[in-house]
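Okay, got some structures for you below.
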Structure 1
Amino acid sequence: MREVAVKDFISYLSLQKRASALTVKNYALDLKEFFSFLDSETLNLKLSEITHQHARGFMAHLMDKKQSPRSVNRKLSTLKSFFKYLVRSHVLIINPMQKVQGPKVAKKLPVFIDEAQTKKLFESYTFKPGFEGIRDKLVIDIFYQTGIRRAELLGLKESDVDLYESQLKVLGKRNKERIIPFDLGLKRNLEMYLNVKKDHNLLNPFLLVTIKNTQLTAQKVTKIVNEVLGAVTTNSKKSPHVLRHTFATHLLNNGADINAVKELLGHASLAATQIYTHNTIEKLKRSYNQAHPHSGI
């Protein structure tokens, strides 16, 4: 019964909700972890026997394992979606997650690279020679010029690149497509990369590949970003998402309309984009405190 319910839910996510492959995978892993926890504590509970107390026990178990509140909340969100689906499908009458609240998450401002460091990155950093160096530079440039997510970058195909119109077609969350423009500098880097890729007879339809013609992996992209950012910043975070944060923050700092930034980032709501305005406010506060004669009084 449990296995069938999980299978049906995963199919629902893929076919009806059109969730990304990564989202579907994470939901499946979260549910597997939850049921493994239940089986270690009890003896194969039926779905109808699961209560809010079991969910709270799972939450306590995760916290005991030193998982972050953000990670715990994500897994609880999976359970809420799963049991809501079961109630809507008339498999269950009562949703055991209705009385469950996750741990509070401390609000943190997005980590980003300031404009001086970004300038240093593109003017001073030396990429390795050859195909891989050209590709790695393109990875950094696409992240910073477009603000796309790592999964979106990995999903790019050559056919998604429109050099004539200078724009990318990106497949985002919930399989929503969006068009992102890019500047002349990125256009030249794309042209150079595509020519070198062709010269090496790398015919993989995905845009970013290895010298062996295989699709670039998420781990490799993260390693590239970590190495490059490590040369220009002392920030502890050096992930691809930092470049996404940098893209959004720099746009807003330079007067971009927040609704336009929302569309470029592929956010479903404006609330998700507004967090970047806090960075601009903090910048204004620092400027005020440094310049105003009465600051600090």
Structure 2
Amino acid sequence: MSRTRILVIKLSALGDVVMALGPMQAIRRHHRDAHITILTTPLYAPFLKEAGVADEVWTEGRPKGIRATLALRRKLRAAEFARVYDLQTSGRSSTYFHLMRPGPPEWSGIARGCSHPHNDPRRDFIHTLERQSGQLADAGIHDVAPPDLSFARSDIARFGLRPPFVLLVPGGSAHRPEKRWPVENFGALASRLSGKGLQPVVLGAGAEMELARAIAAMAPDALSLVDRTSFIDIAALGRAAHAAIGNDTGPMHVLAASGCRSIALFSSASDPALTAPRGRDVVVLQRARLADLTVDEVLAALER
């Protein structure tokens, strides 16, 4: 007998993928005997494969051009999914519901005409975790727990860390500079941490190498792991760290969900009530302008 086929859609971004992990784990528990496929993008495939929430991970979630879109439509139709859980709930992902016509499968999401719509009028005003829990409850899944990153294991000894260490996440969206605490503040913080016997460890990728260099210029003891870590590594580092301090950006969600004591820095550009990292020990510090948040205030939160 062939197994029932289930599709889960989650395309981006890192913080949202991490927060969707609890719902994905609940879907896996609910459909124990089903063949589950996740539709995502290449960046998140290794992390989701390691998470063990699916039998198969597809990476064509953002097709470019008509040819790629038609290829995805053929693949979606051929798979004969019995149910789809759209955890992206965007205009793009709702379009895939219509790509699977005629006779689309059962569908949990916001696509017009779907079988299990999430019609909560508060959905745009509640935290992502509560929103997705409500969506799955409307589809018959009620045991949604916070994301469990215990699967994320890595040999972090290769980084040559000197415990106790504090992880710093000074980056974020390049086109949203208002969401970044000034790099000179991170540098001053790193210097103060070094003076307290805590090794500053900078995480990031790509152009954030420049941020790590600026921090190291003020705190020579700071270790840069920019472009050296996977998402799995970040979770493993979080479990071993004294704490993590960073902007409203994806790696902070990984660290918080790993159980790391986390201090998340928010400006008025985003609402922590909707998007703050969730974990065992998370503190949110918010100022309308992040430049107005002082190093002393961040250290006080760390030492509370």
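Where a number appears in this text, it was derived from the coordinates with a stated rule and is not lab data. If you're wondering where the values come from, they're calculated on a predicted model, not measured in any experiment. Cβ atoms are built from the backbone, for glycine too; each structure is taken alone.
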- Query: Of the structures labelled 1, 2, which one yields 20 when percent of Cα pairs over 37 Å apart is computed from its coordinates?
  - Reply: 2
- Message: As an exercise: FRET efficiency 1/(1 + (r/R0)^6) of positions 11 and 259 (r between Cβ atoms, R0 = 41 Å, to 0.05), calculated from one structure in 1, 2, equals 0.70. Which structure is it?
- Response: 1
- Work out which structure the value 0.95 belongs to, where FRET efficiency 1/(1 + (r/R0)^6) of positions 115 and 275 (r between Cβ atoms, R0 = 30 Å, to 0.05) was derived from one of 1, 2. 1
- Task: Please state which of the structures 1, 2 yields -11000 when helix-only ellipticity at 222 nm (-39500 (n - 2.57) for each DSSP H run of 4 or more, over all residues; to 500) is computed from it.
- Result: 2
- Out of 1, 2, which structure matches 1.9 when distance in nm of label points 7 Å out along Cα→Cβ at positions 155 and 179 is calculated? 1
